[in-house]
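No lab work stands behind these numbers, since they all come straight from the coordinates. As the structure is a prediction and not an experimental result, all values here were calculated from the model. Cβ atoms are built from the backbone, for glycine too; each structure is taken alone.
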Structure P
Amino acid sequence: MAHIPAAAELMPELACYGLAGHSATPADLIAEARRAEELGLGSMLLSERFALKDAGVMAGAAVAATSRIGVGTAATNHNTRHPLVTATMAATLHRMSGGRYALGLGRGIPMLFDIMGLPHITSAQLEDAIGILRTLWSGGAVIGHDGPAGRYPYLVQDASFDEDIPILLMAMGDNQLRLAGRIADGVVLHTFMSDAAVERCVRLVRDSAEEAGRDPAGVRVWSVMATIEDSLDEAARLRKLVGRLATYLTGYGDVLVRVNGWDPAGLERVRSDERLAAHAGALDATDDLDLLRHAAGVLPDEWLATAAVGDAAHCADRIEGQFALGADSVVLHGATPDELAPVLTEWRDRRDPVRFAHLGTNPGRFARVDAVPRAGRALPHLQEESRS
């Protein structure tokens, strides 16, 4: 295992995911969060799955197990909880963590929402929901609200609240990227994005922020790069690479292909493959090595090349490449903190701490909050509802 100094200095430019992918043992998150902090990762992000990965429970565990690193949900959905429940969850985590928590929201997977009987999430709904949350966190009341996010006669938390809780938006499509630039504190891009796609996404966020009258550098942009270091065994490498990409393509392949400018014929080849179609469940959770090898032969090499795959030095080179594309920070996706240890050692040996001194511990913040315009706790259309 790579040597890491005790209580290593945090590297706020880097994050990992807790319980990356499928997990049947959510208690593992406690040790993962502690290890991430020991290794010096700046943040831990948490994705939600409707089985054993509840966003609020995981964030509470990660916050309680650590004292320095940032923690963010990346992502949950605003329509799976009542806004007062979400506001309470975030405010509790904010206070519990001493300001290390950021609430991350996303659009979710349309096919899953169809099965659950929930409407697809729109930009208007997200903007409306975020306005409600910020009003509540600022100590205001939401009265007689009837908007895209729903109808709410009266919502209030605590009139003394003045909670500065960052909002992260998960973004891949143009509309979501522009929305993030207008109203979010930070944006988390998607895994398996080409360099051209990352660069374009960063530009869209910055341009949208500027058009909204905000500092274009005031939105913290996280690129997300699948990171698979050579020391992992073949099955683990394939699960984290081909298994994960194939799983994403099942959920929202058309969007990912469009964002990257990939040939749609590649997606059709994946969808029409009999062996892959016959597999039940997420491919990133299978132990069938032969099936994973088969998937590797079906997926285009160009698509797989968007991940960082190789020795620690190569993975560190790929991290540097994300900053060159305009990202402020990088999520090393799909691996546990221990699996990332060789990469973190390599990166620590070559990084300049001064270069990243402007980044805050909270994944939705920069180091100096007063240096970055806040998105506003209450959006204009909700101002009249606050502090009744």
Structure Q
Amino acid sequence: MPKVHLTPSLIKNATCDKAKRKTDLFDISTKGLMVEVRETGGKTYYLRYRTVRGHVCQLKLADARDVTLAQARQLADQTRNSIAMGADPKEAKADLRAVPTFAKFVEEDFLPYVKTYKRSWDSDVSLLNNHLLPAFGSHYMDTITRRDVQKLITSRLDLGKAPGTCDRVLILARHIFNCAIKWKIAGVKSNPAKEVELLNVDNKRERYLNEDEVRRLHAAVQASENPMLKYIVPMLLMTGARKREVLDARWEDFDYETRQWKIPFTKGGKPRYVPMSDGVLGILEAVPRVEGSAHVFPNPDTKKPFVTIHYTWDNARKRAGLGDVRMHDLRHSFASILINSGRSLYEVQHLLGHTQVKTTERYAHLQQDTLMRAANVVPNLLGSLLPQLRPVVMIEA
């Protein structure tokens, strides 16, 4: 380990010993500074130091072509100062190398986790592939900033994307970074999407069926070319269940003794139980069993759950003159009928399988006659106790 007084000229002309692959020259003027001279002609500045635990380490500072000797000495002094204050630059570099890119974290950690509990994880994949991965995929997780997220949302709006889509992208980004923080992923200390505001555009379309519309729809599904549609639609209306929950229902999920329908996999990833009303019992008694199928409403041809029933549903709703009614509106209608019949939000919340009553509140649509009856309760009760107001007489000027 030759110790010399390094000079720019010495470094420029230094060569490696012929019998070695590299030669280390230690500077007597700057503690720990050395330059490695390789047989290839390359030269690199290093700092040799001792950690607080007594281990001797060697840290690369810079290529001799990139910094001057004076700059290398300054880097060595700054690094030794950090070490004296308790930092370990080698550990810091190791931590940086451990930080994954956004794409790597999503592929190796986030998506495998989401697939264990979220049935609609494929919608997350779509948002990732179309928005988040093109923008952040190659970025390291600790380099993505709030400004980067805000610019992404703004760019989506500029491209004509719906505000609701932009909000879903932002919510997904928040979820990804929250998971990274929770799992203590290297380098992720804060959530850059947290303070980016949602657009909060109220694009949730509310549609409820009245009694006449229910009768028309019922008549239309009876004439459907899909022999199962006349059972599927009433099941949706009488339970408030989601379309996929009904289509995937199995006979073994219905417990006639306790009168409970177990839905094993819900939107939230947890099972829930739906009371089997008299109407549900009637549907189950009427629906024909398909031999060789464990499902209640299978496709008679494949004996498996329908992948989609949109075509036959679309024909039925149009025959009923209800072309604007979506299948999910049957769930809305179930909740609306309950609310207008005087059932509490708490009851409706549990029948719909919501974890928060706030989610149920959007279904709490009260018809005008229901509100009017409520408004008249006080006048009817107190009317005789209050003085009657006399008609106002207009006095002409």
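Supply the structure label, taken from P, Q, corresponding to distance in nm of label points 7 Å out along Cα→Cβ at positions 161 and 297 with the calculated value 5.6.
P
P(r) over Cα pairs in 5 Å bins from 0, in percent, for residues 129-264 alone was computed and gave 2, 9, 15, 15, 14, 14, 11, 9, 6, 3, 1, 0; which structure, P, Q, did it come from?
Traced to structure P.
Computing percent of Cα pairs over 29 Å apart gives 40 for which of P, Q?
Only structure P yields this read-out.
Just checking, which of P, Q has the largest value of relative contact order in percent (Cα under 8 Å, 6 or more apart)?
Max of relative contact order in percent (Cα under 8 Å, 6 or more apart): P.
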